[in-house]
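In what follows, structures are represented as C-alpha cells.
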Structure 1
Amino acid sequence: MDIKMSQKQFRRLLDLVYIGNWVLNSTRGDDRIREYDEVESLVFSHCINHKMLPLVELYKGELVPSRAFSEGGIHEAILAYEDTVFFEILAQELALRDMESDTPTPENYDELQSRMDAYLDEFELHGTDNISVDME
C-alpha cells in the first residue's frame, strides 16, 4: 500500500500514531498489544527515508520513537486531553450523584448539562482545590 503525503502530513501522522499507541498501551505494563507497537515501529521506520532521523531510534532491535520525539512536546498534548477528560468525567459523575441518577437520559439531559457546566466552571477557576472527601 502506498500513501502519498507531504512531509508536514507525515510528521502529523507520526504524532497520531504515537498518541494512538500511547493511549492503547501506556497503562498495560508487560501486557502490551504488540500489533500496535509493530505498526508504530513500521510508520516511524519511514523517518529514515524522509530526513527525520532524529525522530526515530533503535531500541532492542526495533525502531521506535526517539527520546527527542517523545520529549518534544507530544506529551503536553496528551496531558491536555487527559485533563479535559478527567474534569468532564468528574463533572458528570458529580452531577449525576447530585441528581441521584445513575446514567444520563434524554429526560435528564438538560439538568445534567446545567449541573456539569456549573462544576466545569468551578474546575476552570479552582481546579480541584475545593474538592474534599469525607473519610468516615
Structure 2
Amino acid sequence: MSAKNMLIPLSHQALLDGPYWAALTTVMPDGQPQTTPVWCNIEGDFVMVNTMRGFRKEKNMRANPRVTLLVYDPRNPFRNIEVRGEVVEMTETGAVEHNDRLAQLYLGNPAAHFFGDAIPAALAVKFQPVKVSIKPLHVRVEG
C-alpha cells in the first residue's frame, strides 16, 4: 500500500490500493447518478482514478465534484468500502504515467503500459488521460 489515509482504515486500504475494480458514481447534469467501473489507487491523502478528456464521467466531475467509489472483495463481497468524496484536482500532468502505474497494478505486470497493454496503443492519439484526485469525506466499511 502506498498511503496511510486517516479516514481509510488499514483493514480496507488494500481494496482501494489493489487490483480491485471500483464503481465510480458521478452526478449527471440532470441530477441522475452515473456509475462506471474504474481502476483506482491511493496516493497520500487521496484516492486516485483516471479518465479520458471528454468522457461523460470527466465532464460530470468538472461540473459537480461530488463522487462515490465502492470497492468490494470479489472473494467476499461483504468486505467492502464506500468512499464518498470530493474531486479536488483533475490534471493531464502525470496522467499517462498514473495510467501506466494502474495498468502495472491491475495487469500484474511491472512493465505494463496502459496504451498497448490495457487498451490498443493506437488509441493513445485519440484519448488524453486525466488524473483525478478524490479527497475522502466519508468512509463506510463492512467486513
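Quick note: the coordinates plus some simple rules give every number you see, no bench work behind them. A quick note: this is a predicted structure, and the numbers were derived from the prediction, not measured. Cβ atoms are built from the backbone, for glycine too; each structure is taken alone.
With distance in nm of label points 7 Å out along Cα→Cβ at positions 84 and 116 coming out at 4.2, pick the structure among 1, 2 it was computed from. Corresponding structure: 2.
Quick one: helix-only ellipticity at 222 nm (-39500 (n - 2.57) for each DSSP H run of 4 or more, over all residues; to 500) came out at -18000 when computed from one of 1, 2, so which one is it?
1
When FRET efficiency 1/(1 + (r/R0)^6) of positions 68 and 100 (r between Cβ atoms, R0 = 25 Å, to 0.05) is calculated for each of the structures 1, 2, the largest result comes from 2. As an exercise: Cα Rg over 2.2 N^0.38 Å, calculated from one structure in 1, 2, equals 1.00. Which structure is it? Going through each structure in turn, the value belongs to 2. When distance in nm of label points 7 Å out along Cα→Cβ at positions 44 and 108 is worked out for each of 1, 2, structure 1 gives the greatest result. Computing relative contact order in percent (Cα under 8 Å, 6 or more apart) gives 14 for which of 1, 2? The correct label is 1. Comparison across structures 1, 2 (criterion: FRET efficiency 1/(1 + (r/R0)^6) of positions 52 and 76 (r between Cβ atoms, R0 = 35 Å, to 0.05)) gives the highest value for 1. Between structures 1, 2, the greatest calculated value of mean count of other Cβ atoms within 10 Å over residues 12-19 is seen in 2.
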